[in-house]
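So, here come the structures, one by one.
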Structure P
Amino acid sequence: MTEAEIYEFDLNGYIVYRNLIPAADLGQINGILDAKFTADTKDHFGFMEWDPIFLELMAHPRTLRIMRTIIGDWLRLDHAYGIKLEADSVVHDNLHGGLRTDQGEHQYQWAYGKMWNGLIVIMYALEDVNPGDGGFICVPGSHKASLNSYKPPVDSHLVVNPSLKAGDMLIFTEALVHGTRKWTSKQRRRSLLYKYSPGYSTWGPPENLQPLRDLARTDLQRDLLRPPYVGQRSPIIFPEVTQ
């Protein structure tokens with residue numbers, strides 16, 4: 001991350017990177033989802049076992065380079081799921097999360113000249129999100145708020161609904177107050193959420209990752225799917241970033 005990007009993330013608790021997924025990969029991913037979705041597929045769905053491209057996206061070199069700044073070299077995938085919404089989807093407007101919620105795992109602090117985070121969310125937009133469409137909302141700066149007993153209403157001027165283009169990546173800390181607003185667009189919403197933790201912590205049950213470890217094709221993928229621990233944890237060999 002550049003100094004400007006670190007400043008933006010520290011200021012707001014989230015940051016958007018444009019055009020991370022190329023158009024050809026977007027078409028392939030959406031095609032896989034089209035083939036897998038049934039009438040019983042819920043708005044929140046698992047997808048990681050559907051195709052090797054999803055494990056490749058978990059280990060995207062540019063994403064990992066950013067995550068090394070946000071979490072550090074001992075990062076791991078905690079869990080992942082997708083979100084799909086249509087105009088008729090039943091969504092209850094909500095805000096949740098915040099600093100030190102969930103037993104303190106949702107953390108954000110500065111020490112020794114760098115940021116320290118708990119659970120971090122990478123959200124890849126597979127379709128455009130235009131102004132007023134709904135979907136992801138958040139309260140910028142709330143990851144550093146001192147009054148955590150209060151959350152504003154979803155229609156507050158403090159709440160933002162970031163616009164995204166298909167292929168964009170939005171990163172936010174779970175210490176940020178965030179949530180969902182009813183989807184109002186006639187176009188569909190599709191997002192993939194990958195959630196990463198420091199290597200010593202976990203939010204989801206670690207045993208849920210074992211099936212993915214069995215499917216992993218590279219040492220990097222297997223390393224990102226390791227269970228949480230500290231003692232004798234070997235460093236991850238990160239890929240070079242060429243663009």
Structure Q
Amino acid sequence: MSAAGARHAYEVNRARIASLWAEARPVSADDAAGRYLARSGVANGTSPAALRLHPALDYWHMQADRKPVCLGRFPALLALFEVDTYPRGLHGAPVPHAVALQRIYLAADGSLAPVPAPIKLTGKAGPALGACARLAHADSTSRVMGMAVGISTALRIARAARMPVWAVPDAALLAHARWPRGLRHLHVFVDARDPDQWRSAAELARKASACGLQVFPMVADMASSPQITATRL
């Protein structure tokens with residue numbers, strides 16, 4: 001794709017992300033998104049600002065003949081993925097830029113919708129490598145936080161570890177996660193159920209250590225209540 005074509009695609013995606021986000025509302029305990037989080041083991045409470053519920057989102061599926069078909073409208077949990085930009089240079093204040101939405105299509109009871117791929121990312125509204133769902137403010141006092149794969153996994157770990165945890169959408173992108181400026185201690189959490197996370201976690205730990213952060217690799221057993229132990233990568 002040409003540079004002009006890429007810019008046009010970014011702008012189209014930016015408008016779509018903004019439109020979907022504006023159509024959505026904060027998550028509550030008694031809606032489909034709140035029920036999904038509860039079913040995933042996330043205790044009810046105030047939902048992060050990076051999460052919203054879209055009440056009825058079209059689900060499009062590409063058929064074998066490459067023709068798209070709408071399989072219906074479903075409630076969807078939207079997760080906003082952002083990356084910092086520096087319009088005033090690296091010495092200026094960072095400005096978060098929304099680059100993608102993860103859509104988790106749901107049934108009314110909070111289970112995943114009966115569709116071929118209930119979890120999807122929108123097209124990207126700019127270079128997205130390193131983008132995270134910022135599920136909590138980084139602790140400005142202790143300058144400590146964690147990174148994990150998946151929205152519900154990150155929220156469960158945050159509650160168990162009592163620290164802010166940001167999420168990336170898949171294992172491969174964990175290696176490229178960008179932490180906030182000023183961070184000093186980074187916990188890299190690996191879900192014991194997903195062997196694909198280990199290599200990415202090791203790469204993220206290497207990058208963070210090279211930047212002077214103190215890195216704590218951790219393995220989380222997510223089978224029931226998260227059991228978190230230190231590990232080596």
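Some points to look at:
- Label whose coordinates, when mean count of other Cβ atoms within 10 Å over residues 122-129 is calculated, return 22.4 (choices P, Q): P
- Entry that produces 1.00 once FRET efficiency 1/(1 + (r/R0)^6) of positions 58 and 210 (r between Cβ atoms, R0 = 30 Å, to 0.05) is calculated, selected from P, Q: P
- Each of P, Q could give distance in nm of label points 7 Å out along Cα→Cβ at positions 42 and 74, but the derived value 1.7 comes from Q.
- Label whose coordinates, when mean count of other Cβ atoms within 10 Å over residues 10-17 is calculated, return 15.5 (choices P, Q): Q
- Relative contact order in percent (Cα under 8 Å, 6 or more apart) - structure with the largest value, from P, Q: P
Bear in mind that the values in this text are calculations on the coordinates, not laboratory data. Treat the numbers as computed from the prediction; the structure is a model and nothing was measured. Cβ atoms are built from the backbone, for glycine too; each structure is taken alone.
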